[in-house]
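Presented below are the structures under discussion, each in the form of structure tokens.
The numbers here are math on the coordinates, done by the rules we state, and not lab data. Small disclaimer: the values here were computed from a predicted structure and weren't measured. Cβ atoms are built from the backbone, for glycine too; each structure is taken alone.
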Structure P
Amino acid sequence: MNEMAQKLERAEAENAAAFIDARGGEACWERIGGAWALFDGPGSPLTQAFGLGLFEPASAAIVERIERFFEVRAAAVDLEVSPLAGVGTYALLARRGYTPVELSTVLYRPRSETPEWTGAITVGIAGPKDYDTWARVSADGWMSEAPEYKDFFLDLGRVSARRAGSTAWLAYLDGHAVAAASLSIHGPAAHMAGASTVPAARGRGAQNALLAARLRHAWAQGCEMAVMGTAPGSASQRNAERNGFLVAYTRTKWRKE
């Protein structure tokens, strides 16, 4: 299972690193003790680390190096840690003053036949001329949850759409773009992210159509599995499980201010 966890965490970490590369400027990332430390600005949700304790045993020295990476950039230290890193890693973080602040469910689906979507929704890959549309649709979907972050979501979408190794996908209903999602491939794993549907089109199957299209694309590229993350017990998790995804584990985000 630890090998599986390495594949899942690598896919998410490399997906985030590709975003950092697309961002440019002061955004940066570094491998430290087998983990990925990523900086996208002090308040960005992408400013965090993945993989601690999975690729190399966690130690105080490694955690100190990761802490310095964030502290010199005036950012809180957020560490996404798989339970497969072991109870010793959790104990180390607790001794150093970290507290758990967030949980996420990591799911995967082994390669298997994926039927064509036959509903009213149509799906296509967004080209460069569609990136602004992709960013707008993505932001419109997320803004219903947090309208105060409109500019942040638009900016996030514009960078996400153009990152290397990733494809942006749009779902259309009656000729109008109503949902967005992305797919990035990292070795044997296809990382599914960015799922967002505008409020007026929810419940029409847009995300199921996007998921089916991305899975077929991933299998055609030779991927062995697909991976995604959701909030535990959320509608997104239930939808993923209905579409053949299995729960790998629940990951904990640890924070040191």
Structure Q
Amino acid sequence: MSKASVSGLFSYPIKSFGGFALSISAVERRGLRHDRRWMLVDANGLFMTQRTDRRLALFRTAIDEDCIRVSNPSGEWRHVPLDPSGVARTVQVWKDRCDAVQVSDDLDAWFSACLDQPCSLVYMPDDSVRATNAEFTQPGDIVGFADAFPILVISEASLESLNSKLDKSLPMNRFRPNIVVSGWGPHEEDGFSELHVGGLVLRAAKQCGRCSVTATNQETGEVGVEPLRTLATYRQSGNNVQFGAYFVPESAGRIEVGQSIELSK
């Protein structure tokens, strides 16, 4: 195995929306700073996702000094405050119910008009605690509005291996990783107990079981059968196909593209 390093960093501030690349990021207990701290919920407070509305893939985000900028599929922009202080409410992500704040009535009206249904943009404040799955993590581990765990790591070689089996190559954004690594072989991310990046320690949780979002073109919203059909031929485990691995930060720190990664099995 050659020397491994961080080759890409990606944040997705609003759950299921398009993300953006970073050269450097603070890392908090919930994951990369700002990652999945906002999300849309329906009229019942249930999280919205590309699984049920593929149009979410067409919303774009970017970060400014004091806000997140978000654009709808028509290219219209709105600004989302980094530390909103709206009305407190309880929202649901999968089976978890957690505390959040409603960001603003104006943004709710805009998103509702964009998606032709009542919805609200909510934010997870620092004092909201959503625990990770205790079967795979430790007491005190927390996560934002991500599906299950704070950080998803994928090797460049894992995607290269998959693409060698496909008729048409897919980009990494189909898998929505936080950290992309060069220098590992295919799926080596599955086998490490810890990653050390500078002073940052990331503890392994579990492999990532993939869903239908990977079959959604993140540029057009079109849905196909790949990569799930091909992954099922060589990455099937139980009822899921596996691609990438989840990790949990041991403490706060920072990470930067180009940093070397030391491993612990």
Structure R
Amino acid sequence: MDLGLNGKRALVTGSNSGIGAGIAKALAREGAHVIVHGRNERRAEQVAQEIRDAGGTAAIAVGDLDTDAGADAVAEVALRLFGGVDILVNNAGGRVDTKAPVAFFSMETGLWNETYNRNVTSAVRMIQRIVPDMRERKWGRLIQISSYSAQATSGGVAEYAAVKSAVSNLTLGLSKTLADTGITVNTISPGMIHTEALDDWFGGIAKDQGFGDDQDKVVGWVLNNVVKQTVRRLGRPEDIGYTVCFLSSPNAEFINGANFRIDGGASPAVN
């Protein structure tokens, strides 16, 4: 199927590593001109160069979306690089405290606010800056990256699960706000995706369980004891990238306000 993405211009926030990098590379393989974003210029340029080496088109925009000034800078560069943005993927976010989960009643309110800013307000900043250009051209795709935990929280990362649920709610509300504009708005909720962010955790499991350097044993242990899936492997960044490509396509114009769980069948919820 031709997804019709050749020449479309895409900004993927938080794409200098992990899931974001997988999304950026998938879009580039479909012919989109991709703007790789991150806070670290060297890492963003590395991903962009990998895209170019594979025959794609990529540039970078560097800035911290946790602030208005940073969002202003990123949006200005992104809109200028290829003459506009057709596809905005709000992938930047994550937990503010990336160490062990903080117990609910030990969590300071500041952590809740910071987590909301990083995952929700940062997306709103980019939407406010990028969407007006889409509305003028009467075509666009907005895709928010939420999380499996938004629908199936364990209580272990309460602040993260709560704000990711807000991301999904933001999508549905925006789809109503942007009705009949030619812009669709959808959410993708990944399950456990194997990225470099898991390496330290995997290393700790390997040490505790005596697995040595056998990562297959580590993954097997995770699937048996942490995340129960109906697909017997962990997710990969490209799994999210494939879904982004379809939702970005002109062929997906009848999909709006939806949430797609890409979690290997882990969620116990209907949606």
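Some notes on this structure:
- If mean count of other Cβ atoms within 10 Å over residues 83-90 is computed and equals 17.2, the structure in P, Q, R: P
- Value 1.0, calculated as distance in nm of label points 7 Å out along Cα→Cβ at positions 19 and 91, assigned to which of P, Q, R: R
- When Cα extents along the principal axes in Å, for residues 3-114 alone is computed across structures P, Q, R, the figure 49, 33, 29 traces back to Q.
- Which entry (P, Q, R) yields the derived value -11500 for helix-only ellipticity at 222 nm (-39500 (n - 2.57) for each DSSP H run of 4 or more, over all residues; to 500): P
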